[in-house]
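Before anything else, here is the set of structures, which you'll find just below.
No value in this document is a laboratory result; all are computed from the given coordinates. Owing to the predicted nature of the structure, the values given are computational and were not obtained by experimental measurement. Cβ atoms are built from the backbone, for glycine too; each structure is taken alone.
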Structure P
Amino acid sequence: MSIRILGTGSYLPPRIVTNDDLARELDTSDEWIFSHTGIHARHIAEEDDCTSIMAAKAARKAMESAGVAPEDIGLIVVATSSPDYSTFPSTACLVQAALECPSTGAYDLQAACAGFVYALDQARGWAKMNPDRKALVIGAETLSRIVDWRDRSSCILFGDGAGAVVLGNVEGDDGPAAHTVLWADGKGAGFISRDGGTRLKPQPGMFPVPTLVLQGHDVFAFAVRALAKVTNQLCEKLGTTPASLDRVFAHQANGRIIEAVARRMKLPIEKFYLNLEKTGNTSAASIPIALDEALRGGELRDGMRIVLCGFGSGLTYAGTYMQWPCL
């Protein structure tokens, strides 16, 4: 038996907000935003959209791709930093209801932009113990609801969307070696944060919704080190080198970060899949959206050696080495 990704799916809201659109409200320009981030546009959820709705739409596409029915799903994990409710119920339970999966465990996982890799590793462990059921792993975000649209240093980065994969066991020999590393560094917790919870002390005139706060320079330096570290570590563990990789699916946070990682690792930028020019930073959704786009576009094929790597608030960072589609 081997665990494999059986299907992928993604969803991006139809509403597109370009840099020129933002420039009408903020002191910025398309040229400035693109030169600093690699982003030209992002998708923004409609008023009646939310994280669970987008997650369910991506999940349905992944299930259709995998050829599985709702009753085949035994676990749903949703990686998100922008759940429908601030605490409970979980977004995963809302997705379970929308998909009408009759006998399924469901929970949310919060590891920010590294959340999809964390969730994938947890689901892989569950699948080993439940060989007759399938797991649904989703990254979904409605970040437009929690950014401060008055802050031009952060709101230009983020977009909304969802990506999903179905994984399960396949009869036959064990697949190629795969490995995951998970890391955290809580000393950098203040680099990316959102006020709220038990730490929030309301003050007069406070912005009505606690918004995301980003220390850009600190995040940039950390991200470059973290993504290079996990990729090198994974290759070393499996006795190979980054140069032997066919593709790297890094969290689509900022094009300049990915370019710096490529230089640090002495890899051509063409090894890195990039789609943030039209999606922006979709946090936990960015890697599964990229996987689905690459697969449907013919850029991800069976047998390709790839690394999925992400970093985010916490600070968290993580990576998975796999020979597609084997986990």
Structure Q
Amino acid sequence: MMNKLKVGIVGSGFIAKKRHIPAFLRLKKNVCLSAVCDLNLELAKDVAQEFGIPNVYSDLSDMLANEQLDIVDVCTPPKIHAPVALEAMKSGCNVLLEKPMAPSLSDCDKMVEAYKTYGVKLSVVHNQNFYPPFLKAQELVMSGAIGKLLGMRVLILTTRDEYIAHENHWIHKLPGGAIGETGPHAVYMSLAFLENVTDVNVCARKQSDYPWVSYDDYRIELVGENLTSSIYVSHAGDCNTSEVDLFGVEGTIKMDLQSMILTHHKREHLNPTSVASSSLSVAGQTITGVISNVFNVCFGKTMLGHDNMIEKFVQSIIEDKPVPVTPEEGRETIRIMETIVKRL
């Protein structure tokens, strides 16, 4: 029987507690959560006690020296992703990074070089690409269900209270401020369909009254060789939304990534019969999606992108297969994010 992979978590904040640790606990047949490390030792102890993790550290070097880990899962603020990942890879650990990969392209390059040098696996959590509707949309596009792709739209809204209302939130220290947190989601989802982004256009404004915020409302266009992705990101309102639309020659695909609903639209003519038929089809798809979601929840089947991606990362180590998101894909997202920040 294969020994379980030993995992060490670095960072004890929201994303570790709500997404990463529960995802690894679901995989207890193959992994063992051995340790948690945080500069705030008391916070690390609280997290360890809550989830039954046996060992606690405030120093990464100590954890690496004592635990003989197979995986280091980095859930820290992005500015220290690179130093943590580099030390872990040098110690022979496979590394999983919460997005964004790093604040700068130079940090990404160091990590890309390191994983090749040390012969370990490195992957970046692009979680929304692993939601069931997004995976289904990729299958439909590949099968030609909507014909040749003409364009796409990404819409991300987050409430003011989640990020920008808090003056001391780490998001304000990211390159570009708030867009440095949500922008990578929009970029990596776009890159799932765009080929070779050649140009980036940005229009930003400030809609809120917080003096520590420069911008909170963004319109971004990513111009690829095959199509353009139009992105709207806003932190200035009081609602949350995450939607992606794909436009093809023969139809459209609409994804609501919070309701986990995908609908395939095909309206050939603007006459009553065609409109009614299309409307009935969309209604049927929506009802089917809702029933499927209820079924999944009742039977404990996960729909979270983190769960799906972390499982694929673990399997990539066990079976020595490619990681679900390559370091190069993470790097390309940061390359485009650097361009967006420059345009601001």
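Using mean count of other Cβ atoms within 10 Å over residues 127-134 for the comparison, can you identify which of P, Q gives the largest number?
Q
State the single structure among P, Q that was used to calculate Kirkwood radius over Cα pairs in Å, giving 19.7.
P
Which structure, out of P, Q, was distance in nm of label points 7 Å out along Cα→Cβ at positions 223 and 263 calculated from, if the result is 3.3?
Q
Can you tell which of P, Q yields 1.6 when distance in nm of label points 7 Å out along Cα→Cβ at positions 295 and 311 is derived from it?
Q
Tell me which structure, out of P, Q, gives -9500 once helix-only ellipticity at 222 nm (-39500 (n - 2.57) for each DSSP H run of 4 or more, over all residues; to 500) is calculated.
P
Comparing mean count of other Cβ atoms within 10 Å over residues 239-246 across P, Q, which is largest?
That would be structure Q.
Kindly point out which one of P, Q the value 26 was derived from, the read-out being relative contact order in percent (Cα under 8 Å, 6 or more apart).
Answer by label: P.
With Cα Rg over 2.2 N^0.38 Å, for residues 31-158 alone coming out at 1.32, pick the structure among P, Q it was computed from.
Q
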